[in-house]
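Student: What follows are several structures.
The numbers here are math on the coordinates, done by the rules we state, and not lab data. Since this is a predicted model, take the numbers as computed values, not measurements. Cβ atoms are built from the backbone, for glycine too; each structure is taken alone.
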Structure P
Amino acid sequence: MHNELTEMDIQKMKEEYHYRLTELTPKLIENLQHARDLGDLSENDEYRSAKRELGHNYSRMRYLDNMIRTAVVIKTDSAEDVVGLFDKITLFYEEDGSENVIRIVTTLRNDVLNGLISKESPFGKALLGHKVGDRVCIRVNDSYSYYVVVKGIEKGEDDGSLAINSY
């Protein structure tokens with residue numbers, strides 16, 4: 001499976017991978033060796049913790065490597081009057097009469113609680129390509145959907161200010 005990412009996404013992942021490889025891994029190995037020197041490993045919580053941290057680091061490095069290798073670079077530009085990647089969109093929710101501002105981002109940067117919606121989510125897919133004034137059906141599942149109206153579009157760009165997700 002290919003991951004649709006921007007040049008900035010790939011650059012940020014390469015930077016994190018390099019940091020983990022050259023700085024964090026040696027430090028974690030040193031911590032593990034220090035914890036091992038403390039004595040009996042069967043009752044050594046510091047050793048187990050250091051081992052877990054090193055494993056987490058290696059896991060993240062494998063994830064980053066896989067994402068970089070399978071990435072397909074996508075363009076972030078879109079027409080001035082349509083919803084595109086990294087745009088801030090003001091939406092009116094017909095169901096409850098509320099308004100909300102969201103931003104469409106790549107999957108690596110989504111953070112729903114802070115209004116960053118993945119372009120690959122049903123919500124993001126439904127909004128991409130629409131114009132101000134369009135009434136858009138957001139299909140949650142086969143039995144439930146709702147409508148939003150695009151009230152405004154503020155064009156955005158991938159300036160690197162949004163961090164990639166960690167786990």
Structure Q
Amino acid sequence: MSYDFDLFVIGAGSGGVRAARFAAGYGARVAVAESRYLGGTCVNVGCVPKKLLVYGAHFAEDFEQAAGFGWSLGEANFDWPTLIANKNREIERLNGIYRNLLTNSGVSLFEGHARIVDAHTVEVNGQRHSAERILIATGGWPQIPDIPGREHAISSNEAFFLKQLPKRVLVVGGG
């Protein structure tokens with residue numbers, strides 16, 4: 001039987017992109033569908049933004065300790081919107097790298113929600129594509145536990161896009 005693709009990957013996180021690139025590197029006709037962000041959780045709402053925010057947070061402590069090493073600094077000012085804007089800019093840069101990795105590997109990228117129709121058919125944005133094999137690499141999504149005060153909770157996904165720096169925060173769980 002003839003298919004549009006040898007492999008259709010659902011999910012363009014680290015695992016899905018790597019699988020797609022490897023398969024394409026071996027000559028397979030490969031497609032990837034992604035409904036949210038290229039790069040997956042780590043790049044967009046996980047490792048990368050967390051590290052950027054932590055890095056930015058360390059400066060307050062560094063400024064305090066600098067006096068003990070002979071530095072005299074004026075009053076330090078912090079601007080949350082600037083930090084978030086720069087975090088977003090870095091994530092957009094990384095999204096572009098993931099896009100280029102796929103494109104340069106000859107992988108067809110479909111942006112939209114993928115739905116498996118049958119064992120060899122995937123539908124994205126109303127368009128059907130056939131594939132000999134389908135790889136589901138959709139990753140995970142944060143869950144808010146059913147606890148008192150749940151209505152005030154946000155997940156890590158929303159935390160990286162807060163418009164204002166909260167005065168206090170309680171973290172429940174961790175991954």
Structure R
Amino acid sequence: MPRTTLAERQERLAQQRARLSLEENRLREAERKARTRRLIEAGGLVDKAGLLGLRSNILYGGLLSLAQASADPDRLARWSIAGGQAFDRDAKARAAGREPLILTAAQPLATAAATRLRALGFRWSKVLSHWEGVALYDEVKLLADELGASLRRVAAPTPADGSVDATEERA
């Protein structure tokens with residue numbers, strides 16, 4: 001078995017160092033992206049809580065108080081429950097009145113119309129050649145009339161409180 005020369009070993013070592021350096025750079029980049037995402041999410045929560053309009057000193061002071069109070073596990077549990085309930089209320093409010101709809105047009109839609117449909121939560125079904133989505137009927141009906149397209153409901157609308165009547169429960 002031929003022995004490797006010192007130059008060959010040094011070359012392999014240099015390649016290993018380069019691979020390690022590349023991997024470290026990838027890890028640092030992933031950590032940076034995760035941190036940036038977390039900061040953006042925290043900013044979104046500050047906005048959602050209605051605190052974005054506060055002056056920086058007030059907001060920072062409030063966050064410092066929050067950091068001190070977070071040492072209490074019971075308080076954290078109460079906050080967790082309250083936050084979960086608030087998220088649930090927001091989700092129900094967003095979903096209220098939304099129902100599955102199908103929009104069919106005789107002609108292909110212009111890009112601007114397709115963009116508006118996507119903004120309302122629709123997607124194009126290549127197989128069935130129609131637009132489908134979950135949205136507010138009245139909003140989409142206005143757009144469908146404007147485009148000369150037909151709009152139909154896929155299922156009966158769900159009540160705003162999310163309850164299901166007795167006939168549907170048995171089915």
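Student: For relative contact order in percent (Cα under 8 Å, 6 or more apart), which of P, Q, R scores largest?
Tutor: Q
Student: For which of P, Q, R does mean count of other Cβ atoms within 10 Å over residues 86-93, calculated from the coordinates, equal 10.8?
Tutor: R
Student: In addition: Comparing P, Q, R, where is mean count of other Cβ atoms within 10 Å over residues 14-21 highest?
Tutor: By mean count of other Cβ atoms within 10 Å over residues 14-21, the leading structure of P, Q, R is Q.
Student: Out of P, Q, R, choose the structure whose coordinates give Kirkwood radius over Cα pairs in Å equal to 18.9 when calculated.
Tutor: Among P, Q, R, the structure yielding 18.9 for Kirkwood radius over Cα pairs in Å is Q.
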